[in-house]
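Below you'll find the structures, each written out as structure tokens.
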Structure I
Amino acid sequence: MTPVRRTLIPTYGRWPLLGALVFQCAVYWGAKALTGGWYHYDMTTALDRAVPLFPWTVVIYAGAYLFWAANYILAVRQGEETGFRLLAADLLGKAVCLAVFLLLPTAAVRPEVPADAPLGRAVALLYALDTPDALFPSLHCFNSWLCWAGVRGQKGVPAWYRAFSLVFALAVAVSTMTTKQHVLADVVAGLALGELCWQVAGRAGLGARYGRLWRRQRSGP
């Protein structure tokens with residue numbers, strides 16, 4: 001299907017994109033609220049403890065939010081087939097994450113942030129705003145991997161940006177560990193889940209089905 005470029009967000013993708021954002025917030029914050037008083041497992045290993053804290057990588061970690069917005073919109077702009085495949089993979093992955101967050105609540109102990117470290121205050125603010133739970137799998141890694149999957153192989157996206165998307169997705173994965181927001185198990189699970197959901201959405205035709213549901217909802221009974 002010919003890529004859509006007339007508007008920033010094609011009409012068919014506006015509500016589904018908003019729905020994806022709302023569902024992400026519901027999954028993440030809902031799981032935190034539900035499991036707040038439950039026992040949480042700590043998956044931190046000796047390898048994770050050996051990874052140093054690099055406060056400056058909070059720039060990459062926070063920049064992921066802009067990356068997600070840009071690439072989800074960009075994938076939707078490539079046409080309904082790609083756009084709904086991405087959104088279906090996103091929905092599937094978030095549903096899996098919610099189940100895991102509830103069945104296997106995880107948490108981690110964060111280090112003290114040196115007061116004089118570059119961007120140390122930014123990391124301290126991040127810690128204050130985001131409690132260290134609902135970690136496995138990492139939504140940061142899941143979303144970032146889907147951002148690359150949604151543009152790779154797309155001729156409507158410049159080759160340099162496709163390469164950048166892969167590099168940045170991996171940089172986000174590293175930043176989740178160097179800001180001590182996640183451990184290796186969270187990262188591997190998030191990346192693997194992203195690729196798995198992308199493949200399942202494509203091979204099972206979930207994107208086409210998801211698109212039909214939204215079109216039916218928009219057209220009414």
Structure II
Amino acid sequence: MKPILSGQKSATLFCKPVKTTHTNELLYLGQDESRQSKVSFRSLELETDIEMLYDWVNQPYSKRFWQLNGSKDLLYRTCQSVLDNPNAHSFIGCCNDQPVCQVDLYNVAADELKDHTSHEPDDCGLHLLTIPPKQSSKGLSLLMLQHFIRFYFSFPQANRLFAEPDKENTVANLLAKRAGFQLLKTIQLSYKTANLYSITREQFQSHFHER
């Protein structure tokens with residue numbers, strides 16, 4: 001199972017939203033002209049999103065790599081630990097107001113990844129869970145990842161973003177490359193063998209302008 005992110009002291013995640021009384025508040029809103037689609041990100045709202053996430057993590061495409069299938073209580077507690085962690089946050093990505101992915105973002109300095117790569121205090125890593133393939137459309141996962149990267153680099157503190165998909169997850173590795181991430185090396189984490197990727201602000205801007 002993906003470990004609960006550490007709560008050890010380090011720089012607080014710079015893009016973690018301040019808690020408000022407003023649910024489903026949009027943190028990012030973008031437009032994709034090629035698909036005539038509206039893309040948005042908001043915080044995970046456990047009380048309303050848990051059933052959807054429970055369905056996603058218990059389907060064949062995600063069981064092996066997310067390892068959160070099982071009890072709903074386990075999933076709830078795992079997600080809550082991320083929302084409560086000052087060094088991490090969980091986002092829901094929507095396309096035309098329909099939830100299509102979850103992104104967990106974490107501060108590398110507060111995660112075991114810190115022992116596997118050089119990093120700056122504000123560098124972050126991400127985990128991406130997408131909607132079941134039978135409910136998706138071609139290019140949707142790439143669209144959402146590209147927009148999340150754009151959201152991430154909209155913060156002046158953001159200079160580098162890491163991804164560490166399971167080495168055997170062919171789809172996730174291909175998605176990272178298509179989004180502009182550069183492969184660094186293969187690493188052994190406590191819960192998986194992963195391919196480590198990163199993308200800098202300059203690499204993202206270059207990749208975006210080439211498209």
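Data table
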quantity: Per distance in nm of label points 7 Å out along Cα→Cβ at positions 58 and 130, the highest-valued of structures I, II; calculated: II
quantity: Structure (I, II) behind the derived value 11.1 of mean projected area of the Cα convex hull in nm²; calculated: II
quantity: Structure with the greatest value (metric relative contact order in percent (Cα under 8 Å, 6 or more apart), set I, II); calculated: I
quantity: Identity of the structure behind 1.00 (criterion: FRET efficiency 1/(1 + (r/R0)^6) of positions 74 and 146 (r between Cβ atoms, R0 = 25 Å, to 0.05), calculated), options I, II; calculated: I
quantity: helix-only ellipticity at 222 nm (-39500 (n - 2.57) for each DSSP H run of 4 or more, over all residues; to 500) derived as -22500 - corresponding label from I, II; calculated: I
quantity: Parent structure of the calculated result 19.1, given that mean count of other Cβ atoms within 10 Å over residues 82-89 is the read-out and I, II the choices; calculated: II
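Here, each number is a calculation from the coordinates, and none is a lab measurement. No experiment lies behind these values; they were computed from the predicted model shown. Cβ atoms are built from the backbone, for glycine too; each structure is taken alone.
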